[in-house]
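What follows is a set of structures for review.
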Structure P
Amino acid sequence: MALGRPAIETRVCIDDFGPFDCTLDPVSRWNGFVSPSFTLDVARDVSAQTLRMADACGYESVDTIHVIDGRADSRDTVHIIDSDMTRTLNEWGDKEPVKVAVRVPWRALDRGAKPTVSEATPAARKAARRSKATGRGAARSVVIQIRWMYLHEGSDTSVTVIQPGRDGLYPIGGWEWAWSFSVWWCACGEHTDWHELWCERCGLHRDNQPTSPMQAATWRAGAILRTLAPNATSATVDLFDDHARIIDVFDGDTEINTADDGDTFDTETLGAADEVLRQAVDELGHEALAPAGWEHIPDARSALFFRINFPAARP
């Protein structure tokens, strides 16, 4: 992270790769793309997705991330990382699998030593078979990035040992991968970067989105009413005789005039909100009302009288 600039917590993705929780400097960009850092747990998720992509699309077209675990007081270990690639051995066309070997000096990591990456020679494969993480010291992990398409150029180009920053986070793919902010979709149809909590169009909070079709219909009815009464917080609804009719609209505890000759609402706006609710009740049934927060109110004139509350808008 750049000194003097605050980092933000957000989510990133590359098309359908991700999303992943991360921390990043929003100003630090490469061709418009961001450079995220991840916790070790999220780095494992990134690793798992890269390996699935490599299995599906071929290793030659995918960079893969690998997390190797050990102990601070363990003996050195050797790990073989496989791919689906092969290389030609001789003029007769004999081939062998392409693999790399990673040697991890666990006891020396805290003194600045780094894992070394080399060709998976017969000696390295033999060492890997004999390797076993030992010790009871603190858990340690190393994160490796392999660019398989460049493996023929040597490990200096094709392999990176990703060191955690002072914050303990692992920078993966920065200034190299096309990381972009993940977005969340509001009930109103607007999309917003993950770390922006309020919808700019309608003012609804990211974490206060409708979670069921009936809640979504309630929100839509409220959004219609708020076009003329921005402070509307709730309403009463009568479902008598298979209709949905908004009876009263409230700003907190204060009733907003809904009469045709009032100065707030008109028949068209109230009718549009009524129709949204009617369609939802017809489609979803009365059993969907209580889970969506509809509160039944005893009324002498109607057995189907409810109060509905609208999600709070941006203050």
Structure Q
Amino acid sequence: MVAIPYGFLVPFKTDGAIKLVDISGNKIGRPIQVTANDRSGSWFYHRVIWHDMDKDGDMDIVTARAREPIIPIGFGRKDQELLWLENPSNNVSSPWKQHLLAHGPDVYFQYATLTTTGGSKDCIIVSQFFTKNLTVFWTTDPNENWSDASKVMSREIDGTIGAAFEVVVQDLNKDGRLDLLVVSNGNNGSVVAYEIPHDFRSGTFVKHVLATGFTPRHPGTGKGSPGSAFALHPQTNDSTTKPIIVVPGDDDGAAYYLTPRSQSTTDWSYVRTKFYDEGDGIVGAIAHADINGDGFEELFVPAYTKNMVLVYTFAR
């Protein structure tokens, strides 16, 4: 089953939904909408993560959605929600029951298991674009059941991040502990890392700016840079060195990667390399895979204006 979240902040595209497509058989199934139509206004969705939120043995949908009408009257008021959709088990074709966790989260998030002084806990880390925040949510339920919204707690990680566009949970400095990789998208965008404390509920998230000064090639409403960054090892069998960080420029029309200056766990400095320049176009989300089995990652760079996908390899 493939989940398709859609909708966007452009005219005539704001009425989004989540649809499921069964690809298990020889014939691809028809899209089935699992979000209910909302009379209060249109929503758009960017991400779906599968997790058993109510501990009933089947996988539920965790998602975030936003409504940012240019003209609120008649199109619904602005709002952002973090919610999960309950899997009905025997009838996946009907709209799934919605459980609201919080207002504020809007675009991207990650589900992760982080440490506390009392053991590990599941949590949802959200990068809030419209409400400009970085927040973590968790439940105090002893069984990690998210059904009771009154047990859902939250903590602000960084209220000065700006328009947070993406968050990735990964060990960036190879100290054996998970970190956060976050993008602040805007007119002076940045790639930022946070060291996650031993107890994420109360400890200090140490912030490191890895690269900054990303600027849209042409200013305008809705323009921003950079796009969604991610970390990878150019060689697929490398598990000992720090990963590099791949950064699409979004509206700055270029693509970059950040290389660690050293392998020291306390050195958070990087060298920025531009490996593609689209010019006045847009470079959106970059994908990666080792498609030819040579042990090196390939990068797939979408050049929107040229209507092309360019392929780069780290193989020498």
Structure R
Amino acid sequence: MSSINTNTSAMNALATLRNVNSNLGTTQDRISTGLKVSSGKDNAAYFAISETMKGDSGMTKAVNESLTLTKNSVATARLGAEQFSELASEFRDKVAFAQENKGGLTEIEADLTRLVADMDAIISQSTFNGDDLVNAEGTATDGTAATASTIDPATGIITDGTSGAKAAREVVSGISRDSAGNLTTTKISVSPVDLNGQREQFALIATGFATNAGNATTGEAFLAQVLTEADEAKTASVSASTTLGQAEKSIERQQEFLTKLSDNLDTGVGAMVDANMEEEAARLQALQVQQQLASQSLSIANQAPQNILSLFR
């Protein structure tokens, strides 16, 4: 039955065209943004999860970047400690030479003094952006006044002074979420080393070395003891460089993990919200054809009332 008041065919054709246009708009948005879920109305659950994961990925990358600064500080300190250790070996060898040859003590003292000056330069230069990890001396922790180390010129025994020490620093190395979704952080510890304390021991040995070693009565005992002291200080410097090297490696491993973790988070977000461009391109072509057909169908349906007029001709 035909009616001049209600054109059912046109209404159906219009509904089809509206649906096609809506789908076409959605597809065009996905192609232009590259996202199939760009807001909560597209998929509330996926959108909420993806936003949380994006935030976690961003924080993970920020932690990774901050670890780079710490790693650079540790690497600089390690290089300084390794160079310091080489000078410590040379210092010890010169003391051993003096013990064996008993001659040229004045020249040896000059060499030892130069080595101490070089050690001091290394300590002052082994900082990154003002961050000093090779001079762990601080103020006395018990509130008493700090005292300097001393050496007995007769025996060569070094008595360590009292000083505080810089506490190990806690560096944020990662983030995680508990079962309730609350953020928690993980940390690694980086401990400064005391190259300055070792330099002080070498300086005590070098000061007055020719006089103390050349003493007819106590010279041999002095040389034997300071050789032991120099060897112990050298061993301590090697331990310092090892400690810093281990810290540097630990940071590198953590950074490698954080890089993989952030990549995995980004991949997970992409799987939830990214549009499949091949599918969207194919869908766009199909919808454009459907749009043309729906428009043609609507045009035909709108012409139906004109057919009623022919009944009265």
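Identify the structure, out of P, Q, R, from whose coordinates helix-only ellipticity at 222 nm (-39500 (n - 2.57) for each DSSP H run of 4 or more, over all residues; to 500) was calculated to give 0.
So the calculation was done on Q.
Comparing distance in nm of label points 7 Å out along Cα→Cβ at positions 48 and 232 across P, Q, R, which structure shows the greatest value?
Going through P, Q, R one by one, distance in nm of label points 7 Å out along Cα→Cβ at positions 48 and 232 peaks for structure R.
With mean projected area of the Cα convex hull in nm² derived from the coordinates and found to be 18.1, which of P, Q, R does the value describe?
For mean projected area of the Cα convex hull in nm², the value 18.1 is produced by structure Q.
Identify which of structures P, Q, R gives the largest calculated value of relative contact order in percent (Cα under 8 Å, 6 or more apart).
R
Since every read-out is calculated from the coordinates, none of them should be taken as a lab result. Here the structure is a predicted model, which means the values were calculated and not measured. Cβ atoms are built from the backbone, for glycine too; each structure is taken alone.
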